[in-house]
Structure 1
Amino acid sequence: MLRLEFPALRSHQLVSYGATYSAWVPLTLKILFQAPKFLAAMRKEQAQMERLRIAEKIDLIISDNRYGCRSKSIPSVLIIHQLRLRAPLFNSLVNYLHHFAIRKFSACWVPDEPGGKSLSGQLSANPKWNVRYIGLLSRMAEKPSSISYAVTAILSGPEPQRTIFERIVRTELKRSEKKCLIVRGIPGNTDRRSEGLIDEVGYLPSREINEAILSSELIIARSGYSTVMDLAVLGKKAIFIPTPGQPEQEYLANELMRKGIAFSLQQDRFKLSYALERSRDYSGFSKMESNSGLKEAIESLE
């Protein structure tokens, strides 16, 4: 995805964490089982970063949730909105290890607003150490657009849940007799097809996904935080279907329901007609500013 978005930039492939997911085992439990493998990958990742730092003459590292992407020799920043993980099992131990890893970085930047304007709620509540709130981060931009679709479904996330979600959404949209778009969320897949009132595309780059969202009355999507930020910046109305067994997405979806912003329901209970009816009681996002504190945060490291 990043190579498609920034073809002129040099890129290096980091060691994979080799994460696997399940359709039935809760995500937290599945991750715990894989913890030794992840720790080994982090050690390899840090060694790889040291080699890259020297070879590329790097003077700053900004890591998006990669705990091994840091160096003691240069400023190393972790960008993360989950300061408090919501683990149904061993919550205290999980968060102790999580905070221990965060504090190894020179700084921690939270892509959210503090206090009452926060989108991530208790996930990013200020801990006992110093963090910097840098405002929402989004590649989206508001611009004039006409409505082309009643509903656009943006699919994302790990397999097999992405494919399961795709089957459910396609079935429901076909029943709706509304003009709809499905963005399947498979980077590099440019296949397009239409069947009746349903248009489908494998993947859309930033400019085109921006246009697709703006041209839609309502968005159906996972309640991942990046998606939440994008829709908040564009001020859109949404229905969220959190990835089953993913506590962060479940929390965000419930928090946005509590605030009266967006309706949400579980994947196995998703019925479009019911969701559309219920979503009328929710306001949608009010447009929020993005990328407001990023430049200042970077300059503070110089």
Structure 2
Amino acid sequence: MFNSEQPGNSYYYSPLGVFVCGVVNHGHDYGNGDVRKHMHAHVYHEGVGKKGANNVVSLIMKTLIDNKIIREDEIGGELNIVFDNCSGQNKNNTVLKLASYLTEMRYFKKVNFIFLVVGHTKNAADRLFNALKMEYHDKNIFTMGEMINVLNKSNSVTVHPSAESDFLTYDIFFGLFYSAYTKKVKQNHIFTADSNNKVGNQIQVDLRQSDLPEHQVVKHNAIKRGFHGRKQYATLPAAMANRRAIMTAAKDEYLQPIIATGINPYKQVEMYTKYRPIVPHIHHCDDLYARPDPAIIQTVCDEEKKRKHL
């Protein structure tokens, strides 16, 4: 980002994508009885991770654990998380299964996932994003280090640089134990998992379009039939009684870090050949502007030749 000093030709370059996942704690304790909203902003570029369901679940869990909202030795009361209505990142099967997981693992007695209706999605996160970008628009930023420093200026926001190891395969892990919300996602906006909401051996999740009286509760059976580890036990009740132990053991094998693909080859070459010459010389040694491997350069050159030929 160059702001007023941006070279004219760089206008046509494709920029490096930098993602921010903001999680707001409405009960943050600033000390001396000062309890109010605080945002934890997780920042990373496209070479570190994507912007999808696994990333969202991973960063929610990281926020809950790091801020001791989740504690292994104590069950919490009720957790409410309000999301915007974006299906690609928030409103999807992987994220929704997190609600059941948080209650079944006895982190909370009750979890509500609430999705704001399209067109009415302004919330605390939106307001605190303005605080996050308080100095962003007035600075020239050339590296991720500078980006983190510029964003981390408000007392109401804490910026956390995300690493590849932060992102885990929750879609695979949850898929072993929980059923899919087939044809139940788009129309519903309130998803409630309660540790006491059981019918026999089945744990149920309550779904509602809204809290209006005309929108009644729809039940969803959360437990996957034939879930991972079921065959180890002679009866379903015995398997259900040991699900927490089964899930805890399965984490080591199935909840693995997502291997980052890195910045794509074309962007790597562009960062080196186009951006590097116009950023201040002091930043030329930054990893973003490193010379790509010869094989990558050759691949990009061959692709450009093909495009010209076509």
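All of the numbers you see were taken from the coordinates with simple rules; none came from a lab. Predicted, not measured: the structure shown is a model, and the values here were computed from it. Cβ atoms are built from the backbone, for glycine too; each structure is taken alone.
Quick rundown of the values:
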{"read-out": "Value 14.5, calculated as mean count of other Cβ atoms within 10 Å over residues 136-143, assigned to which of 1, 2", "value": "2"}
{"read-out": "For 13.9 (mean count of other Cβ atoms within 10 Å over residues 56-63, calculated) the corresponding structure among 1, 2", "value": "1"}
{"read-out": "Which of 1, 2 yields 1.03 [Rg/Rh (Cα atoms, Kirkwood Rh), calculated]", "value": "2"}
{"read-out": "Answer label among 1, 2 for the case where distance in nm of label points 7 Å out along Cα→Cβ at positions 264 and 280, calculated from the coordinates, equals 2.4", "value": "1"}
{"read-out": "Structure responsible for 10.9, with mean count of other Cβ atoms within 10 Å over residues 72-79 calculated and labels 1, 2 on offer", "value": "2"}
{"read-out": "Relative contact order in percent (Cα under 8 Å, 6 or more apart) - structure with the largest value, from 1, 2", "value": "2"}
{"read-out": "Test item: distance in nm of label points 7 Å out along Cα→Cβ at positions 104 and 240 calculated as 1.2, pick one of 1, 2", "value": "2"}
{"read-out": "For -1.09, -1.12, -1.18 (log10 I(q)/I(0) by the Debye sum over Cα atoms at q = 0.18, 0.19, 0.21 Å⁻¹, for residues 64-191 alone, calculated) the corresponding structure among 1, 2", "value": "1"}
{"read-out": "Structure (1, 2) behind the derived value -8500 of helix-only ellipticity at 222 nm (-39500 (n - 2.57) for each DSSP H run of 4 or more, over all residues; to 500)", "value": "2"}
